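Dropping the structures in below, format is structure tokens.
Coordinate-derived values only; no laboratory data. Source: prediction; values computed, not measured. Cβ atoms are built from the backbone, for glycine too; each structure is taken alone.
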Structure 1
Amino acid sequence: MFNTKPFYCSDIFRLDLVNLDTSTENYSIEYYLMNLLSNSQDCYLIEGKTVLGYMIARLECKDDATINSHIIALSVSPQVRRNNIASFLMNILKDNSIDNQCAYIDLFVRISNEKAIKFYNKIGYSVHETIKDYYIMPKEDAYDMRLYLNN
């Protein structure tokens, strides 16, 4: 059993177990703070006795006035993967994105992260484009993956 709650700045210091594997991108405290303070609408934490997973997302408006949701970070503790926690978080964002009349949801993922790519494909995302050298350490291309919404 788990609970869903808003992801607050004070929760950053509880993420250690969620961010301990090589598939999870780790960011500086400043990066988390900047995104949580400016994009709190779609930031969620899943917890049991400890933090089990989280999502940080934001609304964006492109030059042509197209509104979309962008997933900044999504991570689930390795101990509870395959328990639908990531799917649960993605569905919350999808519902909110539909309510906000977004055209699509996008995210960036390392091209070597095959498990994540397989998961995103399974829930309807597809590769929109490849972004050369998006990741710095280690240097790697990213896929811009999108789920188009029919509003």
Structure 2
Amino acid sequence: MATKHVVGANGISQNATMAPEEQTALAASLAPSAEMLAAYATSRRRRMVDGGTIIDVGAGRLVPAWTDSQSIAAITGLVLATQLDPQFTTSWKGRDGVFYPLAAAEIVALGLGMLEFVQSAFALEEAVAAAVGAQTITTYAEVDAAMTA
């Protein structure tokens, strides 16, 4: 049973039981709007992307990579370099602080893996936005669950 705090005209305060319609109105006023849920999903996607992932660049060789905008721009330039010079090599600094020497094919694999990860994050956000629109996701906890699925 929900209660509310009331102060009488005489200044005395006490707790009183809330009527069912008051409980419903309070719950509705506290529920996040569709716009708030969509903005939260966008925030979750950004955090997911900025957190990075681990990419297999071939032969089971794993590179922990940041996937933020700056890293995507850098890898895009390196992928272009491999198209201009198939013998191009470089070292990529992983999320773990280790430098990974990469051949051209590994650079391309890293770039594709990073972009696929980012696109999968957008696909998750798109699915959540559709569920918010359909009112099958109505809470922040449901957004969290969907974004980690």
Given 1.30 for Rg/Rh (Cα atoms, Kirkwood Rh), calculated: source structure among 1, 2:
2
Among the shown structures 1, 2, from which was the value 2.7 of distance in nm of label points 7 Å out along Cα→Cβ at positions 113 and 137 calculated?
2
Value 19.8, calculated as mean count of other Cβ atoms within 10 Å over residues 73-80 from one of 1, 2, is from structure 1
Note: FRET efficiency 1/(1 + (r/R0)^6) of positions 17 and 49 (r between Cβ atoms, R0 = 30 Å, to 0.05) at 0.05, derived from one of structures 1, 2, originates from structure 2
The value -7000 for helix-only ellipticity at 222 nm (-39500 (n - 2.57) for each DSSP H run of 4 or more, over all residues; to 500) was derived from one model only; which of 1, 2 is it?
1
At a computed 25 (relative contact order in percent (Cα under 8 Å, 6 or more apart)), which of 1, 2
2
